[in-house]
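Structures follow.
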Structure 1
Amino acid sequence: MTPPVLRFADVGRDDVSAVGGKGAGLGELRRAGIRVPDGFVVTTAAFGAAVAALDLGARVAVLDPGDAAAIAAARGELRAAVASAPLPPAVRDAVVARYRELAAACGTDDLPVAVRSSATSEDSAADSFAGLQDTYLWVRGADRVLDAVRRCWASLYSVESVTYRLRRGIPETDLAMAVVVQQMVDARSSGVMFTRSPHTGDRSVVAIDASWGLGSAVVSGEVTPDAFVVSKVTGEIVRRTVATKSRWHRPDPEGNGVVEDDVPDDLRGAPSISDEEIAELVAVARTVEAHHGCPQDIEWAVSSTAAPGEAIVLLQSRPETVWAEKDAAAARVATPTPRAFDHVLNAMSGKPRSGA
């Protein structure tokens, strides 16, 4: 029986059903020797125990994916039901114990963490739930962590998430929510990178977007990031665009959450990462792609407090989906038969046509 909480060190790519795509991906990165801020996952078993009596699947199954008004009306009821469901004592105690253990390992009792959804159909090459569930950054203290976990569960029933699942035909019985709790990085710079061009699909390059502060500003599209395209073959930066970065996300000085603020004048037009950091990011990206065997969509950060040579960390990696879907569609396109008359022979033999 799956426990309510599992450490990153205890999970990997085969544990998606227990810890979701994001949790499994983080554990797998650790196994590949990649620097990842430590943490744990509140498992799908914990989610199931918390919502077992709510009959959520039946409430969603009757909704029409084209009826936005009905989905919006149901959304409030569904989210409130999850958010108000009492946590089973075993789940509550396990989350608190693991958070305190993580905090103690870092020499504090109120370690700031990111609390992020990790759905079981999330971050796969076939279905990408990225951005459809909630993320809470710079959460301090066990009580706030428990509250953020419940809000992540509830976000599984947002209008966007429910509509997405209905349109994709993803049954509620196949879906469960795990939640990642991960040590925050006080990022000097952060961003995303793709191990193939997101614009052309070119697999010979790594495309990097970077900006000052926490990566939430880049992921949310609130800032125009610096952009670099780097050849995997030569390591050359073949395209460099340094943007004017006017806003950044930083930890709230009050101690919980994140605030958006103006970037200091001397940083606005300056590159947010150095050429040496770009080279290290590309090397890490190639390692991760080789480990997974397919192009990756990676979130990363440069810590402002880490020791030299240990500043770059990965916050998650998932299969790239846009070009993966195009590749899959192209593979399904029928290839021409060697001879036109083969179509007739195939029809007579009952074989499907292979092309036209």
Structure 2
Amino acid sequence: MQPTKRLGRFTVELASPPSIIGFASVVGKKEGEGPLKNSFDRINNDTTFGEKTWEKSESRMQAETLSAALNKTSLAPGSLDYVFAGDLLNQCIGSSFAVRDMALPFYGLYGACSTMAEGLGLASMLIDGGFANHTTAITSSHFASAERQYRMPLEYGGQRTPTAQWTATAAGCCILSSEGNGPYITHVCTGQIIDLGVKDSNHMGAAMAPAAYETLSALFKETGLAPTDFDLILTGDLASFGAQILRDMFQLDGIDLGPNYHDCGVLLYDAKKQDVHAGGSGCGCSASVLCGHILNGMKDGTWNKVLFAGTGALMSPLSVQQGETIPCICHAVVISNTKKEGA
């Protein structure tokens, strides 16, 4: 029997951590006007991306992001052993249409805003297990397609509550390899579904914060690591209200997340100058922040060890219409410039 890589119920430590050898982010006009504008590979001021529908725009955005990430490596698309991709559209059509002509082994994922972390975790474990040499994780979201699906047509001009979040028009992609110079994914913590009864789809931060608390708590307990062991702890996307709730929950345990805790939904926009209410959300929000600002920062040494935790509100238009509560999930990965602890 092979020795287990499991550290506990939810966390695994990878024996052969995969390297992120290429990454890219593509965003829309509003995101390109925010504080992270210099970190993106492409800013498209035409949020249709040259397509006739918002949904086709999202597929185009994913395809462009994959192409940009591959261009930073020596790989051709056919070198990818597995593609993990997801979005917010029904049946993940944005993702399947993005790669439908590439003849690639494909897994479509739905984890809402947690999808990038989910994809990275699965893609990493396949490489560590010896089932692949090269994998990729891609996610996207589009403000207009999400509004049309989950809320009201844009033409309706409905009022947004202060707790509401702005779905990012953005996509991010990471290319993982069994070989490379890092950054490396060293740990994967799989979340459990947490539902504390929140029904307000305009307050997703409150619904998702308990899931982030459970996953981060499990990772700290099972790895023996503390918040101070990380240069950056990043959730995505709790936005301003959810991020404060998460801090408060840890404070009740006597744990201070400290100044190194941030949230992608807060980082992506300038809340004082851009009308985003509580902050950003959507699969593409955390993906574009990670695959731009964060990984560029790790490459230049700004951060050496990052805990990236994607949070997702697993609702659908149908569940909202039926008055259901919002089940939530959080998946986390540890990304380090060092392949092994103590190395």
Structure 3
Amino acid sequence: MHYKKGKQSFILQNPPVITTWASVAGKKESEGPLAKDFDITCSDTYFGQKTWEQGEKRMQQMALDKLCEKGNISYKDIGLVFSGDLLNQCIGSSFTLRNTNIPHIGLYGACSTMAESLLMSAMAVGGGFFDRVIAMTSSHFASSERQYRFPLGYGGQRTPTSQWTVTGAGAALVCQNGKGPKITSCTVGTVTDLGIKDANNMGAAMAPAALATIQAHFNDLECSVNDYDLIITGDLGQLGKDALLTMAQRKGISLGGKLVDCGTLVFDQMKQDVHAGGSGCGCSAITLCGYFLNRMRENKFKKILFCGTGALLSPTSTQQGLPIPGVCHAVSISGG
């Protein structure tokens, strides 16, 4: 069972277990510093398909199948899948799961979707409704550029504040029993908007949401940064991470030394031209379902706070000159 704590958080008395995880990464990601932690890498941006969007669908299929292989389960053993992506109507997820006969709840949390799906999986399993639930998401650089900004064929100049959407998919199997890291508590984020309108500076738009959720988590659960080995944000990038550190300091919260960001880890920013770092649903997904959970299995980290961040914009809202709301969901994971 679980119970609510404070305004936005809940504690899982019988913590669900992340027993298995899988990651699929694209060419640029496989050339970065975390390459050895990805289960599957592919140099073909289409992943053997006809379009980038179909390639993204294929990535999710590969992540799902690899997860089942590693967990020694079949589709019929899966009680429910929470998944989403950045494509319109989340077609990467729905097309992946069509005709599989797996119950599916689609999510949209932008780049926070990995944390959102883990949070929902923890509720479903911790509440006793399902024994095995999968949290899954993906993003693709080319499909995201086509949808949110401009076709790659235009050869447009990228601004210094822009981030590189990660081509990757991640999946985690959350179970009532088993061995692995445990989800002990979660904090549901609120939508935060401080008026940032630049779609090429999403880190600045998401940083206030990250701070709001981290602060709510500490307040609700009466804990602090000292209770964690790492505070992991999803994809603020370097500029967003710096902004979060500054805003937290003004609030009297010191995150220095504990704060890491998936967007600054997945690429080598000195050798790879990604400007402010990585972004996209796949950014935190492959970093968590690769590097971080692998290190927890090796007992390198005992307890982490995974804070998925998302910029809730659309092409329409950007074209109408509207600001970018941000959201962040936090999942506390302890070594098992």
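Only the coordinates and a few stated rules stand behind these numbers; no lab work does. All of these numbers come straight from a predicted model, not from anything done at the bench. Cβ atoms are built from the backbone, for glycine too; each structure is taken alone.
Could you tell me which structure in 1, 2, 3 was used to calculate distance in nm of label points 7 Å out along Cα→Cβ at positions 227 and 323 as 1.5?
The value was obtained from structure 1.
Where is volume of the Cα convex hull per residue in Å³ largest, in which of 1, 2, 3?
1
Which one of 1, 2, 3 has FRET efficiency 1/(1 + (r/R0)^6) of positions 35 and 251 (r between Cβ atoms, R0 = 25 Å, to 0.05), as calculated from the coordinates, equal to 0.10?
Only structure 3 yields this read-out.
One of 1, 2, 3 was used to compute distance in nm of label points 7 Å out along Cα→Cβ at positions 99 and 179, and the result was 0.8. Which label is that?
Comparing all candidates, it corresponds to 1.
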